[in-house]
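None of the figures in this text is laboratory data; all of them are computed from the coordinates on show. All values derive from a computational prediction rather than experimental measurement. Cβ atoms are built from the backbone, for glycine too; each structure is taken alone.
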Structure P
Amino acid sequence: MLLKPEKLAEHLRGKMASLYVVHGDAPLLVLEAADAIHAAARRQGFDERETLTALPDFDWNQLAVATGNLSLFGGRKIVDLRIPNGKPGKGASVLADYCQRLQRHDNPDNLLIVSAPQMEWKDEKTAWFTALSNAGVCIKCTTPTLAELPAWIAGRLERQGQKADRAGLAFIAERVEGNLLAAHQEIQKLALLYPPGALGEAQIRDAVLNVARYRIDDLRETFYARDFGRFARTLEGLRQEGEAPQLALWAITEELRALMQIQAGLKQGQPFNALCRDLRIWGARQQSLQQAARTFTRAALRRALTTAARLDRRIKGLDRGGSGDIWEGFLRLGIALRTCSS
């Protein structure tokens with residue numbers, strides 16, 4: 001029996017089948033469908049669950065044992081069979097035999113859920129898959145097209161008591177570019193940020209666009225502005241995005257050295273613009289450096305460079321006495337500069 005994903009909730013309110021097959025090219029929808037089946041089964045008294053993952057070296061006898069054994073606690077049992085590559089190999093005959101036995105003698109105390117990725121059309125015609133579809137309920141979860149995505153988003157918003165106009169839905173659809181997991185996360189974000197009801201386009205834009213992307217140059221900007229709250233957020237953002245700590249350290253160290261050279265040159269009476277030209281510092285960075293050179297004491301900059309050198313040794317594995325996370329070390333460096341400025 002073939003069942004559309006949107007009909008699953010209604011189906012699960014009635015008597016459940018003993019076999020479900022969930023597959024498709026949308027992992028989020030496959031997972032959600034399987035979770036819905038699990039939840040409905042628990043409500044109907046299935047209190048034990050066994051998970052089997054059919055990797056290439058999987059022993060298919062485990063399926064016969066799992067579906068043949070009575071529940072350990074005398075209740076009803078879910079057997080969750082996952083086929084990550086969608087090809088059971090030697091297990092094809094095992095699955096076909098299981099379906100034949102199920103059709104001859106249904107066991108209401110056993111529930112088998114088979115999960116797989118998208119099946120090619122020729123795989124859907126194979127004997128084992130046809131047997132599964134005929135013996136149970138087959139749910140194919142496909143990714144909505146770009147034209148269908150706004151309606152899909154509207155349905156998700158409706159579940160959490162929210163709605164948006166056509167422009168708002170189109171904006172979300174364009175922003176996530178067909179990535180259902182990203183769409184799911186943005187929709188959940190809207191539920192956290194706003195109460196149930198209609199969402200304005202401005203609210204949607206503010207929420208969906210508020211996905212920070214951090215750059216190494218952001219460290220320089222926050223450093224010069226002495227905005228150490230933003231400095232900390234930028235460090236954490238770079239860390240979460242997988243930026244190499246060596247690059248972050250290079251950016252910080254470069255500014256410290258430039259500041260010390262400028263301070264030394266100004267003390268000797270050299271013009272600020274000439275110093276910047278020698279250091280190849282142009283544009284807005286000149287103004288930031290000029291202010292920072294007056295703000296940070298020379299002693300503070302020396303201590304910061306010493307700390308940076310120690311962090312560099314730790315990154316390279318040469319500082320055996322060092323402890324703590326390298327990104328926390330960057331944060332401590334910033335805090336030290338904040339407390340040692342003039």
Structure Q
Amino acid sequence: MMYKYLIKPFLFLFQPEKVHYFITDLLTFFSAIPGFSFLLRSCYVYEHPHLERKLFGLTFKNPVGLAAGFDKDARWFNELANFGFGFIEIGTLTPKAQIGNPKPRLFRITKDEGLINRMGFNNLGVEDAVKRLKNRKTNLIIGGNIGKNTATPNDDAFADYLFDFKILHDYVDYFVVNVSCPNVKDLTKLQDTPFLLALLGELKRINTTHQHPKPILLKIAPDLNNSQLDEIIELVAQTKIDGIIATNTTTSRENLKTDKKTIEAIANGGLSGLPLKNRSTDVIRYLAEKSNKAFPIIGVGGIQSPEDALEKLNAGADLIQIYTGFIYEGPVLVKKINKAIVEKNKKYPQRIWRIHKKKS
């Protein structure tokens with residue numbers, strides 16, 4: 001309550017990207033004080049046997065993760081682990097450092113409880129992130145979201161993803177191939193099936209050369225039509241990757257409460273938060289039902305409440321991720337969602353969350 005009615009109104013007076021770094025710098029500073037991390041865990045961590053999920057060879061202590069984009073450079077995952085997440089996804093990381101798109105590039109649309117961003121894969125490069133991952137203190141599951149440099153032509157994108165994968169392989173627990181972010185020029189063209197078949201096939205081949213292969217997932221856009229989603233289902237069957245993350249941000253601006261003039265002034269960028277909720281849920285449900293739950297799905301998009309989270313899980317998601325909801329509702333959202341899941345399991349003990357079929 002204190003965050004939502006006292007802290008958030010103050011923070012929302014300032015530019016979103018500046019607030020992001022201000023808060024994370026404060027978190028780093030206070031976490032160095034003995035006892036502070038313990039205090040955070042006592043406030044926000046909620047544990048229960050009903051929360052545990054086992055997917056693609058990994059055991060998640062709970063199904064609520066932090067989506068990629070919040071900790072792009074693997075700078076704060078140790079501290080963020082104290083907020084009760086079941087897993088944290090870093091990135092998107094690229095082979096070379098890049099500054100991203102010009103600022104301002106992150107905008108709140110508070111009437112819609114959403115964000116519009118055109119960050120452009122700003123990060124310090126995959127090798128820089130590895131330096132901090134080598135000093136990992138938490139045993140929390142860490143995912144690595146990988147992409148291509150903006151300056152890399154699509155014809156050469158293949159090499160960027162392979163480079164990221166090889167450099168990061170020993171330091172994360174699973175991989176996410178990001179070809180669906182609308183904020184990197186022409187990136188979404190890489191969602192074409194021929195490119196993905198070749199890329200995912202080669203990543204799988206490299207993966208088998210390691211003593212401990214890592215799960216590989218594909219993150220898709222919410223703006224795909226049903227025919228394209230059918231192609232994704234077939235793609236998973238052909239490549240035998242480990243799952244799908246549904247969904248990334250959207251380019252749609254439909255049914256917003258924010259006035260049209262404000263939206264036009266913000267211009268291009270990916271929309272996240274509450275306006276994305278229904279579409280991302282529809283994509284999850286379509287993939288789950290049409291594939292007969294043949295593969296795991298991580299659901300993300302518009303989760304601002306425990307009810308939103310349960311809706312994603314009921315639609316067919318095995319795990320969920322939050323980002324914009326974490327900003328609008330505060331860190332207590334993670335605990336609230338986990339408590340709601342436990343309560344639902346107590347109320348319906350005979351119901352087991354969907355279990356995906358084992359791939360042959």
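Work out the source of 100 here, i.e. which of P, Q gives that when volume of the Cα convex hull per residue in Å³, for residues 20-107 alone is computed. Write out the running numbers ahead of the final one.
Values: P: 100; Q: 141.
Comparing all candidates, it corresponds to P.
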Inset, instruction - State the single structure among P, Q that was used to calculate distance in nm of label points 7 Å out along Cα→Cβ at positions 92 and 316, giving 5.8. - result: P
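Here FRET efficiency 1/(1 + (r/R0)^6) of positions 36 and 308 (r between Cβ atoms, R0 = 30 Å, to 0.05) was calculated and came to 0.05; which of the structures P, Q was it taken from?
Values: P: 0.05; Q: 0.50.
It was calculated from structure P.
Looking at structures P, Q, which one was helix-only ellipticity at 222 nm (-39500 (n - 2.57) for each DSSP H run of 4 or more, over all residues; to 500) calculated from, given that it came out as -11500? Don't jump to the answer; show the numbers that get you there.
On the way: P: -18000; Q: -11500.
Structure of origin is Q.
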Inset, instruction - For mean count of other Cβ atoms within 10 Å over residues 140-147, find whichever of P, Q sits highest and give me its label. - result: Q
Legend entry - Identity of the structure behind 2.6 (criterion: distance in nm of label points 7 Å out along Cα→Cβ at positions 4 and 196, calculated), options P, Q: P
Inset, instruction - Using volume of the Cα convex hull per residue in Å³, for residues 156-251 alone, single out the structure from P, Q with the greatest value. - result: P
Inset, instruction - For distance in nm of label points 7 Å out along Cα→Cβ at positions 44 and 236, the calculated result is 3.0, so let me know which of P, Q that is. - result: Q
Inset, instruction - Could you tell me which structure in P, Q was used to calculate FRET efficiency 1/(1 + (r/R0)^6) of positions 60 and 228 (r between Cβ atoms, R0 = 25 Å, to 0.05) as 0.30? - result: Q
Legend entry - Read-out Cα extents along the principal axes in Å, computed value 97, 53, 39, structure in P, Q: P
Legend entry - Identity of the structure behind 2, 9, 16, 18, 18, 16, 12, 6, 2, 1, 0 (criterion: P(r) over Cα pairs in 5 Å bins from 0, in percent, for residues 28-179 alone, calculated), options P, Q: Q
